[in-house]
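Take a look at these structures.
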Structure 1
Amino acid sequence: MQQADNINRIAEPVPGGRAKTDLFNGEHFNIVAISLDTGAEIPPHEEPYEVFFYVVSGKGVFAVGEEKWEAEAGSWVFSPRGNRGIRCIERMTILGVQEPH
């Protein structure tokens, strides 16, 4: 059973913005929660690690390299190392399982 002092909440994004919560950092992977308010964006940028994104709620567009996909609750997107970004269409919560970095 999980100890009460180990329970954390996913950070809420500021209006028009975003928030990131580190949920787990391990030897083989990390898990983060990303919250994006409607209209917020993580502009495309280079990242040196792979990540598997799972959309918990909301809707947005993921850019991975030159490809773009619209995703909604229940969708997942894999991104290898390289250029990626997210644009939020409807307030989103995303889980990311990353290579440790």
Structure 2
Amino acid sequence: MRMLLKVQIPNERGNQLVREGKLASTLQAILGEIKPEAVYFYAENGERTGLLVVDLPQAADIPRLAEPLFLALGAKVDLRPCMLPADLARAEPDLLHAAKTHGQ
């Protein structure tokens, strides 16, 4: 299942890695393990933040995605299912069923 993984790196740990010259190499190593479809970095609430689109074949894969981020970056991690437009189109019968069954 396609998931949106949000990573927030606390400033103290991020700054330490920057000063040591290790932030980029640490992120590259982790991203090499995770193999995301897409990655975007930005600042949110004053913290270094990344959005990664990843494949999660089964729930047991959550530690494979999250633990390197926890351990190496002290990161906060949020994982949510997400869809492409094609996924939403395939869900149309379920949307119609829900509307007929539960809609007003």
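Rule-based calculations on the coordinates, nothing more; no lab input. Given the structure is predicted, the values throughout are model-derived calculations rather than measurements. Cβ atoms are built from the backbone, for glycine too; each structure is taken alone.
Could you tell me which structure in 1, 2 was used to calculate P(r) over Cα pairs in 5 Å bins from 0, in percent as 2, 11, 19, 20, 14, 9, 8, 7, 4, 3, 1, 0? Intermediate results must be reported in sequence, preceding the final value.
Working: 1: 3, 14, 23, 25, 20, 10, 4, 2, 0; 2: 2, 11, 19, 20, 14, 9, 8, 7, 4, 3, 1, 0.
Traced to structure 2.
When helix-only ellipticity at 222 nm (-39500 (n - 2.57) for each DSSP H run of 4 or more, over all residues; to 500) is computed for each of 1, 2, which one produces -14000?
Of the options listed, only 2 reproduces it.
A value of 0.4 was derived for distance in nm of label points 7 Å out along Cα→Cβ at positions 52 and 76; which structure in 1, 2 was it taken from? Can you show the working numbers first?
On the way: 1: 0.4; 2: 1.8.
Considering all the candidates, the number was obtained from 1.
Given that distance in nm of label points 7 Å out along Cα→Cβ at positions 36 and 92, derived from a single structure, equals 3.2, which label among 1, 2 identifies that structure?
It must be structure 2, since only it matches.
Calculated for structures 1, 2, relative contact order in percent (Cα under 8 Å, 6 or more apart) is largest in 2. When distance in nm of label points 7 Å out along Cα→Cβ at positions 28 and 84 is calculated for each of the structures 1, 2, the largest result comes from 2.
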